[in-house]
Structure I
């Protein structure tokens, strides 16, 4: 079956990547020949994991997708889209607040790089309450968070947390 797009980008902070993110990436992989999962920096956010750690966790979560490559970028999304010759920027939305924000970002990116259109995918209803914020809160409280991330991502996060604990001793 021919894919609709050659190159797509699924950007995000992914602090950390959740099963909801992975679901959007899976659907993006069905639409695109090649998908770049771009772990980005948002200067307005404070992160639990470093950029490299977030990229490593995302790589683990996406290891089973043949046409997905995880990258990181500290630049602007439209610049990355242009550099990669992306045709589409794919974002998941959980609610109207997400949709409004993503539509304003889409207008900005399309104004700067019209060759890449933004496609908003509604979150799977069963995953719409899952967010990176929820996972970070659970990690902070030492509460269970395994249901919200992939097993491979869980393994990577546990390793990162264990290394951090050992460094602080």
Structure II
């Protein structure tokens, strides 16, 4: 926590960050960013984004439940939103957007998003964390594709997510 002086009184200010994403599904790469983000911030809000233009494997509610199950006991909140990210961040009393980067290919898109968010609200900063090297090639889309074709994604996603993927794709094959 940070202390700020207001009118000759010390006030405790919590450092709150928002980590947005589709989390369809949450991967061990996401968990890596969240775990490390929790060392930097007093509270982390995991924002499951709803994008009607994207076809999702799991519903927003299912994704939120999976995030909660994977991160039980941590100082996080899980929420969803379909609105403007900077408006959401401000409404929660946060001023940081946490983003994970896997490789250079992620940087251009993330950099553009950070610039437009900065243009929309100059009080909100974007912090980038590189994911652990073992997760560089891991993405939710690759996980879904591999699992959908019968490949094992064990070790790339939390066990509960692996089980849900196996259940989901077993139904599809029937």
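Derivation of every value follows stated rules applied to the coordinates shown; laboratory data play no part. Everything numeric here is computed off the predicted structure, so don't read it as measured data. Cβ atoms are built from the backbone, for glycine too; each structure is taken alone.
Source structure of the calculated read-out (semi-axes √(5λ) of the Cα gyration tensor in Å, for residues 27-82 alone, 21, 15, 8) within I, II: I. Once distance in nm of label points 7 Å out along Cα→Cβ at positions 43 and 75 is computed for every structure in I, II, the highest value turns out to be that of I.
So mean count of other Cβ atoms within 10 Å over residues 35-42, computed for just one structure, reads 21.5; which one of I, II is that? Of the structures listed, the value fits I. Looking at mean projected area of the Cα convex hull in nm² over structures I, II, structure II comes out largest.
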